[in-house]
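Read-outs: derived from the displayed coordinates by stated rules, not from any lab. Just so it is clear, the structure is predicted and the values come from calculations on it, not from any experiment. Cβ atoms are built from the backbone, for glycine too; each structure is taken alone.
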Structure I
Amino acid sequence: AALSRFQDAYFAVEGKKPEWGIKLMKKLDLKAFIIRRSQKMLYHTAAVLAGNLVSAPIIAAFQSAEAAGISEDDFILRFRPLMQSVLDNLANEGTQNILSGPVKRKDINLLEQQIEALNEAELPDESKLYDFLSKYLQIKAGLL
């Protein structure tokens, strides 16, 4: 499984003669593109956000589900299709049309109730993350 993910990855190549790196990647049957040194840190930041920090809301979602009596196995079973639908929407619609749920519906009352439920469940970190991400999405969608 790890090898197939490696085959699906894209490799950023930079340097004085990046075409050499591109040729090497092609020989290895890997996907590559040229990136300028000035773009590298922001590109890597995007990779960390998309591949690592995206784990934070998933972990927070599990904490909330666990407080509601849902096991980790059931969480994965029940919520993986929802998370997959977000990735499917991204692939089909792009980032501009990925938003759904109470933020898209501008259901501020529900958002506030859910933050309160997290606080009552003694999940203050999850409450702060939920509040921050909800506001971030509202701002990016032009709703705030």
Structure II
Amino acid sequence: MAEKHARTEKTIMALGNFDGMHLGHKAVIEETMKLARDAACESSVFLLEPHPLMVLAQQKEAFLLTPMAERCKILSEMGIDHIVVETFDRDFARLEPRAFVAGHLKGKYKVKGIVAGFDYTFGSGGKGTSADLKSICASLGIGVT
């Protein structure tokens, strides 16, 4: 079930698009659920809708492999506790990497840990890298895998 806010103060959150649910996506989800169990937290996934390319590149074609409702169903069936769907618009696109992590992930969703793929990018212009994510999270007391 998709929701706007995770209903927990202790969550391990997976970050990504999770379109097409390939083996790399499954590994991120499985690691998220394992870390959540080990830390007595709940598991969550953070998704953006619409896809950033539809806003930034004004790409109107349906290029997604898996519609959002189906992605949420798959994630729920895999055992994820919470699926957070955030609206992606021009204002959201302007968030700097630190503002996204501090304001949204820690401030709004109270994450204790984050799991993301090696090629995950975030923040304005996608300029936040996995190294940036680790550095920002370390300064905020958030674990990253």
Structure III
Amino acid sequence: MGGDYLFYSEHQRDEKYRLPNGSWLLAMSGATTGKVAKLTFKAYEKYYQNQRVGYFQIQKDTNYNFIGVLVSSNLFLNQLKTVLVSGAQPNISSKDVDNFEFNIPSELSEQAKIGILFQFLDNLITVNQRKNFYHLLC
């Protein structure tokens, strides 16, 4: 086999493939299609975009925590179910997701408050689950 090959260690311009810390990711095929997660990592780590994993890019007029609330909602899930292509392996396209419609508050401050509220509720649920688990162990 001849030819030139580009290895990871030699690739200096990888910015357009790297996912930003805090990205909201969407599984777009397979058994996990429609699952959403927030990517968090240490500063020295790098994560790269895969064609079957979508991520929601930060926009200047949208609070990113609010986006997390939105993509974790039943409203998002219900729209997802309408476009899900089943078969041996279910999948969706980014064009499908681009066509979803939501009512989003125009004020960034309102979006931020909603994002913070739901993040607080998530944290509260996690604390209570841990307490319940601790009581089961004792």
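Quick check: 4.5 is what I get for distance in nm of label points 7 Å out along Cα→Cβ at positions 41 and 81, calculated from one of I, II, III. Which structure matches?
Working: I: 4.5; II: 1.0; III: 3.3.
Considering all the candidates, the number was obtained from I.
Compare relative contact order in percent (Cα under 8 Å, 6 or more apart) across structures I, II, III and report the one with the greatest value.
II
Suppose you compute helix-only ellipticity at 222 nm (-39500 (n - 2.57) for each DSSP H run of 4 or more, over all residues; to 500) for every structure in I, II, III: which one lands on -12000? Intermediate results must be reported in sequence, preceding the final value.
Details: I: -21000; II: -9500; III: -12000.
Checking each candidate, the match is III.
Upon calculation of FRET efficiency 1/(1 + (r/R0)^6) of positions 17 and 121 (r between Cβ atoms, R0 = 41 Å, to 0.05) from the atomic coordinates, which of the structures I, II, III produces 0.15? Could you put the intermediate results ahead of the total?
Working: I: 0.15; II: 1.00; III: 0.75.
Attributed to the structure labelled I.
Once distance in nm of label points 7 Å out along Cα→Cβ at positions 25 and 113 is calculated for all of I, II, III, which comes out largest? Show your work: numbers first, answer last.
Values: I: 4.8; II: 2.3; III: 3.4.
Largest value of distance in nm of label points 7 Å out along Cα→Cβ at positions 25 and 113: I.
Comparing mean projected area of the Cα convex hull in nm² across structures I, II, III, which is largest?
III
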